[in-house]
1. Given a value of 1.00 for FRET efficiency 1/(1 + (r/R0)^6) of positions 136 and 208 (r between Cβ atoms, R0 = 35 Å, to 0.05), calculated from one of I, II, which structure does it belong to?
2. To which of I, II does the computed value -27000 (helix-only ellipticity at 222 nm (-39500 (n - 2.57) for each DSSP H run of 4 or more, over all residues; to 500)) belong?
3. Which structure, out of I, II, was FRET efficiency 1/(1 + (r/R0)^6) of positions 24 and 192 (r between Cβ atoms, R0 = 35 Å, to 0.05) derived from, given a value of 0.30?
4. Looking at structures I, II, which one was volume of the Cα convex hull per residue in Å³ calculated from, given that it came out as 122?
5. Ranked on relative contact order in percent (Cα under 8 Å, 6 or more apart), which label among I, II comes first with the largest value?
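Read-outs throughout are calculated quantities, based only on the coordinates presented, and are distinct from any laboratory measurement. All values derive from a computational prediction rather than experimental measurement. Cβ atoms are built from the backbone, for glycine too; each structure is taken alone.
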Structure I
Amino acid sequence: MRIGLLGYGKMGRAIEKIAQERGHEIAFRVDLDSDQKLSNYTAADVDVVIEFSSPHSAYENLKNCMKQGFKTVSGTTGWLEHKAEIEKLCKDNQAAFFYSSNYSIGVNLFFKLNKVLAGLLAPQKQYEIFTSEIHHTEKLDAPSGTAITLAEGIIENNPEKKTWVNNEIPKKDEIAIWSSREGKVPGTHAIKYISDVDEIEIKHTAYSRQGFALGAVIAAEWLADKTGVFGMDDMLKL
């Protein structure tokens, strides 16, 4: 399979390594520091584009991918206010768009566990809910897309919760996300339910970027023969 890389930072390089180990060809690498441009290529030149650029450029990158009819796997966060527009462009141009805030298989199972736990504990009014995320200091956005997905999963399954706030004391209908940036931590996410008498916690800790990169390549392999809008729930049948 021919894979185009849109964004060639640490994640792009990790994806390249795993893709090549799995027998795929890198058709192009487009980055701010490269001479290559996405407009130099068409959907005939590449089977799937994997986009891990930056929050500042992701929207324009994805808009161009959809207009050019690329099958695109995206993992960049910080642009999601435009997601509905990108999905419409995908359908209008018969492209394919696969988005996840986190490509780790373990994290996506964690998303499912989070929703189940939220539903079980929703009737138990004695518990306060707190979520936390820790990432490396190079991560530009806060809270992380993964933390937002976790908070939204709780909101979907707890009718008393309407929204989330970041690094603020929450109101009764809000969920607090506490974000920290330190060292070279790949990513840790935790959900806590705290009452006067006990505490329930679920947590996922990533040890390296390899799990994210592998998941992105697996998603590209899965997307190669499809059109439409998809996510990890579709691929993992969750």
Structure II
Amino acid sequence: MDWKRSLGSIPALLFWTGVWWLCAERFGNPLLLPNPWQVLGCLAELASAAAFWQTVALSIGRILLGVFAGTVLGVLLAALTTASPLAELLIAPAMTAMQATPVASFTILVLIWLPRDWVPVLICGMMVLPVVWNGVSAGIRAVDVQLLEMAKVYRIPGLRKFLRIYLPSVMPFFRTACSNSLGLGWKAGIAAEVLTVPGISIGKMISEAKLYLMTEELFAWTLTVVALSLVLQKWMLRLLRGRKTDA
């Protein structure tokens, strides 16, 4: 049950908050390391303004758009490359390159071609694409060959074969890929925002907080990024798994 898992994480959260507080007391300088209460107070002050929620909404919108585009393209390319060895020969190196190239390098290159507000969308999609492609490809290849042969013998229609054979095999791989890629896409999208500084974005606020040595605000926005990442991943898993009843 989700609430039991949440309760189980409280001791760890309290432990690391205590470590943070002790380190802050040791430094004794809020400019270097503010304590948790100062950061939470700053976060509460930020969250009381409408501009905070507008900033959060726009960053989430950009990143979810990139995740959606990367996921759809990843599924389509997985279907193509598992059906065609030639397509896999051509596309697989590009996927490997996307996974191996640092986000910063992609971001700087893409900034030459696109308006800064669209760079995080593309970067996020590029990070998600190879993860989904790998996962869905593995799921398609894991389909039971005997079931496919039976479907061929009994001339089961394509749609029914997809729903009854392919989909149950691919969905576990797809769920895992989506869960992993959302976290990766979120981090890549925020990093791209920090580098490109779109007009209204979390990345811009982090960049400005660092530039003007507003350490409490920097930590507050970082906490926001972490919290939103956890919430979005849980939401994604619930969406993919559907509503589950408690045992």
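1. Of the options listed, only I reproduces it.
2. Of the options listed, only II reproduces it.
3. Corresponding structure: I.
4. I
5. II
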